1. Taking relative contact order in percent (Cα under 8 Å, 6 or more apart) as the quantity of interest, name the structure among P, Q where it is greatest.
2. Out of P, Q, which has the highest value for FRET efficiency 1/(1 + (r/R0)^6) of positions 39 and 63 (r between Cβ atoms, R0 = 25 Å, to 0.05)?
3. Determine which structure produced the value 38, 26, 19 for Cα extents along the principal axes in Å, calculated from the coordinates; the candidates are P, Q.
4. Suppose helix-only ellipticity at 222 nm (-39500 (n - 2.57) for each DSSP H run of 4 or more, over all residues; to 500) works out to -3000; of P, Q, which structure was it derived from?
5. The value 10.5, 32 for Rg and Dmax of the Cα atoms in Å, for residues 7-46 alone was derived from one model only; which of P, Q is it?
Structure P
Amino acid sequence: MAKIKVSVERIDGSCSLPVLVGDHFYVEDSKLYVPEGMHVCIWALQSMMLIFPILEERDRLEEGHWVKKVESFSCPDPKGLVQYRLEVIE
């Protein structure tokens, strides 16, 4: 299984958390790793949760599968507009 790094790439609105561009966390083997001092928005996380298991298995997907192309995610909060980068680390 792959490790997924989720990083804050851009903030186009006003997030209520003390989130900064560059903040990140990791998902690996159904575990969430958040570096000390960083925060994860549970609203954004709950929206991303559906794609993590598929991304972890991305190397096994058929060629051309849409998940292979997923590299970013937008927070569902229309005021926050936080843009996340999803990076699969092999």
Structure Q
Amino acid sequence: MAELLSDIAIQRELGGLPGWSRRGDVLTKTYQFRNFVEAMAFVNRVADAAEAANHHPDIDIRYSKVTLTLSTHDAGGITQNDLDLGKAIEGP
């Protein structure tokens, strides 16, 4: 099982993930797109990254708005897996 990260480690890593924030035991970010088709194309890219990492976010789709929530459920909070997936979602 992955180890929970310290508050300091999480804050340090969030500096490299623009728009992401911590809400208790999760990391979250909301993306806004021009329309539903663009939002769904983004969700499909996220699905590919999540499958490659074998780590899956919670995804809330509201027409052109997509909110991602990252947490390592079996560890009970935020681990390096969550930060790594956030970086993969943000891309190079």
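1. Working: P: 43; Q: 37.
Ranking P, Q on relative contact order in percent (Cα under 8 Å, 6 or more apart), first place is P.
2. Numbers: P: 0.10; Q: 1.00.
Looking at the calculated values, the largest one is Q.
3. Details: P: 38, 26, 19; Q: 38, 24, 23.
It was calculated from structure P.
4. Numbers: P: -3000; Q: -12500.
This figure was derived from P.
5. Working: P: 10.5, 32; Q: 12.9, 38.
The read-out was computed on structure P.
Quick note: the coordinates plus some simple rules give every number you see, no bench work behind them. This is a predicted model, so every value here is computed, not measured. Cβ atoms are built from the backbone, for glycine too; each structure is taken alone.
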